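Down below are the structures I want you to see.
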Structure 1
Amino acid sequence: MRVYGLDHVQLAMPRGAEDQARAFYCGVLGLQEVPKPANLAARGGAWFGGEGLSLHLGVEDDFRPARKAHPALLVQGLAELAARCEAHGHPVTRDEPLPGYDRVYVADPFGNRIELMEPLQ
């Protein structure tokens, strides 16, 4: 028996905010929207994916953003992506250095914390 991988990460979002999710996760971060299975689509929310990652946003009626717990996304071109986030109204913040990485944090449109990490060469 073993745990051997991670299938996806889910964050919460408010009901009816799918277009805002698409604008940020596709338009700013560059992920692709992944169609939800028909039996889950009626619940709302949106799924996104990219090379080696799957991120689900599920509707939560009593929504509160995850301001501490967060996914950490591996990126190439962190400086360019951080500038893109800023240009689209999503300020980035730096934190303590993490050996082997350059990293920043950004909040999605709902206040969920997202870490963007680029391995150092």
Structure 2
Amino acid sequence: MSTLTYPALVANPRGDSPPVEVKCFVNTGAMFTCLPSSQLEALGLTPEWRVPIMLADGRQEEWAATEILLTIDGRTLHTTCLFGPPGSLALLGAVSLEQFALSVDPLTRTLVPSRVPMA
């Protein structure tokens, strides 16, 4: 499948600084949204807890996490965000996509509203 990027606004929930626009790679294989640590620190965000992760190559690490305000298509929600290594890509993960009730349409390479299962 080809890559899909999507614009989002990221802000500090405390409102200490203006939101920044980020072009995120949509990654349904990643559980959480992840931004380079420098972008999160520029917003005044600090690590609040740690999350054990497994990288695509099988390495296991522990990354810092925090809560961000994420705006997609005019809707703003709180979501978990990991502090990625310097120079890493901004990733929009599965949890954030589910919170926004969005899924990937691989034919049009866009995000589309999804029906939320309640059974």
Comparing relative contact order in percent (Cα under 8 Å, 6 or more apart) across structures 1, 2, which is largest? 2
If Cα extents along the principal axes in Å is calculated from each of 1, 2, which structure is the one that comes out at 44, 44, 24? 1
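No lab work stands behind these numbers, since they all come straight from the coordinates. Treat the numbers as computed from the prediction; the structure is a model and nothing was measured.
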